[in-house]
Structure 1
Amino acid sequence: MTRIDFYQLDAARHAWDQVVCRLCQKAWEGRQLTLLLTDGPEQSRHLDQRLWTFADDSFVPHDVDEIEEFATPILIHDRPEPRGDRQLLINLSASVPDYFAQFERVIELVTDDNRAQAREHYGFYKERGYPLQHIPL
């Protein structure tokens, strides 16, 4: 069954995009193919740039498109459709995608800006019996 983790961000200590980049780096280091589902093209472009620059000594292979012959380790996508066989979904979109259960793990971020949305997502998963974990950062 898919494990759902909610990361509660303290805005004074962590920028949301820095946390996303670190999560992507950890996923890549752990050899987890990841779908980073964004809330739209602007957020996708922003994270594409941040993954190149968030740390001087890091390299996180990622792309916004994928070709059949090569599974991009971190795929940034803003359209709610399944994209290949991946283990981790980092969901930054306003809704829970229909295909979330195909992943081993889903990460949702909770910020001051999306608290109500995160509560809705939490209730959605809880109502369906998924194991939930709350992780304060």
Structure 2
Amino acid sequence: MRYRLLEHTADAMVEAHGETLEERFANAAYALFDQMTDVSKIQPTGEMRIQIEAGTREQLLVDFLQELLFLHDAENLVFSRFDIILDGNKLDAHIHGEEFDDERHTKRSVVKGVTYHKLEFNDAHKTLVVLFDV
């Protein structure tokens, strides 16, 4: 299981799973796009690279997800595969996807942002929790 949707009154809160921190970041990104559309219908035909450095892993996660959201909003892109390398507080990601196509991609929720509210890393359970403002 990549992620599960948690109970929240107004927004979308997800718990991303993964054996490694990289896998948890990738699954959080997958969950972000799965809130917006059916990720299984996204063809990973295009590739982009994102490099980010932040002071904490919490900031790194939020900055990464916000950058993905910006690419979606500004360039109408959706992504389904995330190859991530973390080195301390540096992230190097190769993301794979395509332009959103109204005929193939179903619109779900509109994600407006990623918040620090309820953000939590649980290394013992190999999870992280992140809240998407919808």
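A few points about this structure:
- Source structure of the calculated read-out (relative contact order in percent (Cα under 8 Å, 6 or more apart), 40) within 1, 2: 1.
- Calculating Rg/Rh (Cα atoms, Kirkwood Rh), for residues 58-97 alone for structures 1, 2 picks out 2 as the one with the greatest value.
- Comparison of 1, 2 by distance in nm of label points 7 Å out along Cα→Cβ at positions 26 and 106 - largest value held by: 2
Every number here is computed from the coordinates shown, using simple stated rules; none is lab data. Every value quoted in this text rests on a predicted model; they were computed, and no experiment measured them. Cβ atoms are built from the backbone, for glycine too; each structure is taken alone.
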